[in-house]
Structure I
């Protein structure tokens, strides 16, 4: 049974967490394997931590190999099951230590300097695990619980960013508690009265374009709503612009904030679907050929988009990052109405697929994936030190000066 930790005191120990209970489980695996491969092994000691669909945590070097996913019962026997310590100490604790005939073995503990969540979707990207790290006072990569929670809810993020002066499309929000398949036609008619077709129907709290569809008729709206409610408890409906394209940009923390290159994804259909993003050419997500979002066809720094539009995207992205109090690195996606030449905020990816490294490789100045990961760890440690400094100042104010 491998423990993945050599104990080299000169290296920063980074636990890369992935998998999880989300419907985006497979996508998280791709991102994590890319991250594990790209880290500089001379500076960092990476610890792969796989969270299975039932929420159980495992660690072991076998988790670095794509061919081992999804972990079978036999493979899990070779892994070490662990849990996050509930003590205010950054470490993983052996969950099921082996027992001797006459003695109980003490659970082994594995110190961690920085937690690197590579989750996608619910329970990992939406503030849940971030809140857990905050509770135990652990250093971690990415935004905090509040920013992550708002970012993962399309309706909440649109409403929040609209108050900052960032344009958004009109929408209708439906809740599963008010959804009745037997009254689908009535509900769809109410939607159409507010937003005439064509419309986009999306699960409100998911990413990776899971469950998203375009609807042009009453019947299609009914079908799209039923399909979206399979994946989420809330569904958001927006106008489908007659002629549009997407522009995405990543923002990284710093003073000043740093911007990546801008991409214009290429799509074969009206909207960019899950299949186009991740399963082009019928590739399995965990196959050796699949590279997740990095394999999507795109124009980087497109020369067929006006400087005015590109500058709006940059301005809105920086304003959104600061307004939400984001940390680490996020990706902002925008829609552009070609007829009106107007930019609309679409969604935020607090832990973007492949960490948008393909955008940073062509940024100004460029950053390799390896350099990007090192910088994210540095930012996480810096943020942790800032929190400690604030706490020390508060303690001094309360207990010494009072």
Structure II
């Protein structure tokens, strides 16, 4: 950071942000707080310029978070923004006080001074392409909608369990559209006794359900119902109607989100990459999509949550972000290896499901998984090893521009 003339630490908060400015030698230039608003963030940028007397590209900003309105406002103003993990900031704070004192001004000062003396421990933030920002947001929306769908489906199942357990045996997924349509048609055991076989046959044909015939399904629903207190059936039906209205809305929104993921992943293919190999014919989304276990949701997570590592083809960084490499702790005679927990949850979940599906469809991943399980590793531990291998394969393919070849023999076997 030889070209940096001033260092500024920004301790962000929900209502008020505190900034502390130092010169290149560590001398105090000034400090003050700013409100979290459009005028407040604009005033923060103007104050930094006026206090330091330097151009924005000669000013380094230290902050705890790598994203958010404060970071985006400072980057838009042209400052060199660097992020540090809050746990590292806590260790830096011990340099100045061992008593555990903490306030906004101290944190802002520690951010600025640590950036001046230990800048290598900070991560320099680069502006993200708008397409990647939109893809990341839709990826998170899809995950939130999936969680909401599962929550509503479980509530629906609980109401059925109370008065109509016959429906629970019809499908493993209680949020399946045909199950919801069937409940609308036959909401109670009493209604099942009066429903014609032809009516059910039309529903099954429309929904393309072949597991059940109209006769077998009606016979199943007409089995002896459980005895409930007066009014329970009516109450459960009313509750299910409210749940299904929300569940259908979430299912429609998931369809929209999946279409957006497909559109944005295709748009990522048109973005320029400095790491592109000469004469490559395949783009990043096509290469990653060719890997076993990579679907739209996993692909979107890799391209958005792990964007920097994917662009650099950095397998080590991507493994750490995905939490598939363990953490070693050695002290004297003690030696332990534990799971890495300091990583983005969304990317960790995506790589976990990537490895899980790859074991089902890729013979090499399946053989490696069986070997790890035979050695005594747990299911999750084995999948993290599979995920680590797949990330290495993916980064190598991104560097060479090749698609995945399932018939290619791994080097360890050949």
Structure III
């Protein structure tokens, strides 16, 4: 029987996220632990009665079936006795006893890793920051780690991929489970340019419990965690708390104090997280800490990107990464169905002749409900700064007004 089957047996018995440091200190080898039997388990004093009962119920023979499935699908299994097992995870009290990997884990572990996480319902500004930060980090040779969810996670992975960098995604389900299929193509790209990682065996379903459990792996793999646009109930705050418990640094760009979407990230700063005002400052700091991993030539690439010399056009940013091989025909890229145009009751308003074309287009795109500048930018394709400039014109003509919370509304 494969020795990895014994690690999977122990993981199955204890469950994902279990505190394992004392158990592995007493029983360094799961195979040896299995052979000692129940009497030795009880005498060790590190196992509860419930855990002992689970050890009796589970079997290495069943775990061997998981090993065989992974081998057939080309998925790697990493256990703490493997050389390629991430060193940063070995020091965790709740160290994962097994990791399932699709891709090349060495491309991740041999680099400085920084997590970029945040809300799934990202605003235009949050999405822009996540993509820009991740692209700059990737140009500098840093691996961008996230969770492959919608919103900030997807923007972070895409930013790293668009710049030809390395990225890793830690999943809250097992390989083969059909979850968030609109991101299936993104996950394939991540696997080809880094690694997909999960603690859960093939076919294990996603649930409300699996995501908080996997968050400790996202932060544990990384030297630091960046939280972008997180509300007070955002799951990304769990990742930040895990990072703090693990002794890792947490960064957050300050957000609008009137916008609840940034309340969680702003609260992190209040409680001691470092405000992130410049991604290049962060890159410079970590380049000084790890000069063997962040090379000067890569620093220069990151600076060129941030200064606009390597800026991607919107069209390029939407294209699949050039360095990624197209997946098999059976893997189709998600194409959302076009949504019907929203019905609007238009008022008969006389628009001044001297109004700029930009201001006219923005005014026509606004509905009856108040909107933030970044929401208007997302609808019109203009930048938030162009929207604010146009709003000044419209306010002077008494066509719009600024409401509470810095939202704009038609008069």
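For this structure, a couple of remarks:
- Here Rg/Rh (Cα atoms, Kirkwood Rh), for residues 54-229 alone is compared for structures I, II, III. The highest value is that of II.
- Computed 24.5 for mean projected area of the Cα convex hull in nm² - originating structure among I, II, III: I
- For helix-only ellipticity at 222 nm (-39500 (n - 2.57) for each DSSP H run of 4 or more, over all residues; to 500) computed as -18000, the structure of I, II, III it came from: II
- Comparison of I, II, III by distance in nm of label points 7 Å out along Cα→Cβ at positions 110 and 390 - largest value held by: III
Just so you know, all these numbers are worked out from the coordinates, no wet-lab data involved. Only a predicted model underlies this, so the values are computations on that prediction, with no experimental measurement involved. Cβ atoms are built from the backbone, for glycine too; each structure is taken alone.
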